[in-house]
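Below, each structure is written out as structure tokens.
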Structure 1
Amino acid sequence: MAFASQTMDKIDRDIINTLQVGFPICDAPYRQVAQLLDISESELLARLQALLENGTLTRFGPLYNAEQMGGALTLAAVKIPTEHFEEVTDIINAFPEVAHNYARSHELNMWFVLATETPEQQQHTIRAIEQQTGLAVFNMPKLKEYFVNLKLTA
């Protein structure tokens, strides 16, 4: 089902609005959210799955602070010749440490997020990407982190 043709009803909007402000940590979190929304747990799960499948939601899951768990997270960029963009994208995306990437209309035309279990693995992965693509990877680690409590009302 295409996103453009998908219409959310009140229950879908309530699910999205409710889950943006927190998810219960308990034995049956979906059941607890479903009770709050006055729907069944199976309906909640089916609706979440439908919202993911039709593209209304692109992801549903926890966000972890990699650094607090001993890992490393960084933003990286590469300058890819236009004629090799798809080929290089496939190489970069094959690395399990690459969370996602963005094509940009900039000299550095691909930016990607790299998440690794250790800072050393981050450097190893950057070097491996450089070796496999033949391109320089510009590592742009964050200098300071800001929490933005963004909530988009559906």
Structure 2
Amino acid sequence: MDYVLIAHSILRWAVLLFGLWSLYNALSGTFSKRNYTAGDNRTSLFFMISCDLQLVIGLILYFNGMWFAMMKNNAKEVMHDSVNRFFALEHALMMIIAWLLVHIGRSMLKRAGTDIRKHRLSLVWFGLAILVILAMIPWPFRQPGIARSLFPQF
């Protein structure tokens, strides 16, 4: 299970990299009114794929770890403890919402007609997803118990 958690911790950097890259492409495309290129599409696809992989690994961690068992057996106690609530409910739920935002954004891009509309849709959907992701990562500056190191300790 430790290797799965390490993979989850490392993969967050790919999610952030492709997410921020997609967001940069959307911003620059919107303000410069440039065409939506194959590179823009590829970057958003990599963002979605990295989110998909992260979700699968996260679900493996959740259902094979202690968080699901804690929620199933002692939901009331979990909800009263901010650290347990964060990992057992908030982190998982909000990351699934971010995953949905990325998938909705990609789906909307396929149907968008103009290039400027594609950039604007990317900006909205991927921007919302990145905000949720950034808010729900257990950064080192978060409260004790939730805070995790930037890079996994091997």
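Each reported figure results from applying straightforward, stated rules to the coordinates on display, with no laboratory input. Computed from a predicted model, the values in this text were never measured in an experiment. Cβ atoms are built from the backbone, for glycine too; each structure is taken alone.
Brief remarks follow.
- Ranked by mean count of other Cβ atoms within 10 Å over residues 31-38, structures 1, 2 are led by 1, which has the greatest value.
- Each of the structures 1, 2 was assessed by percent of Cα pairs over 16 Å apart, for residues 87-126 alone; the largest value belongs to 2.
- When helix-only ellipticity at 222 nm (-39500 (n - 2.57) for each DSSP H run of 4 or more, over all residues; to 500) is computed across structures 1, 2, the figure -11000 traces back to 1.
- Structures compared: 1, 2; top value of volume of the Cα convex hull per residue in Å³, i.e. the largest, recorded for 1.
- A value of 12.5 for mean count of other Cβ atoms within 10 Å over residues 7-14, calculated from one of 1, 2, originates in structure 1.
- Structures 1, 2, by mean count of other Cβ atoms within 10 Å over residues 39-46: label with the highest value: 2
- Structure (1, 2) behind the derived value 1.3 of distance in nm of label points 7 Å out along Cα→Cβ at positions 23 and 135: 2
- Comparison of 1, 2 - label where relative contact order in percent (Cα under 8 Å, 6 or more apart) is highest: 2
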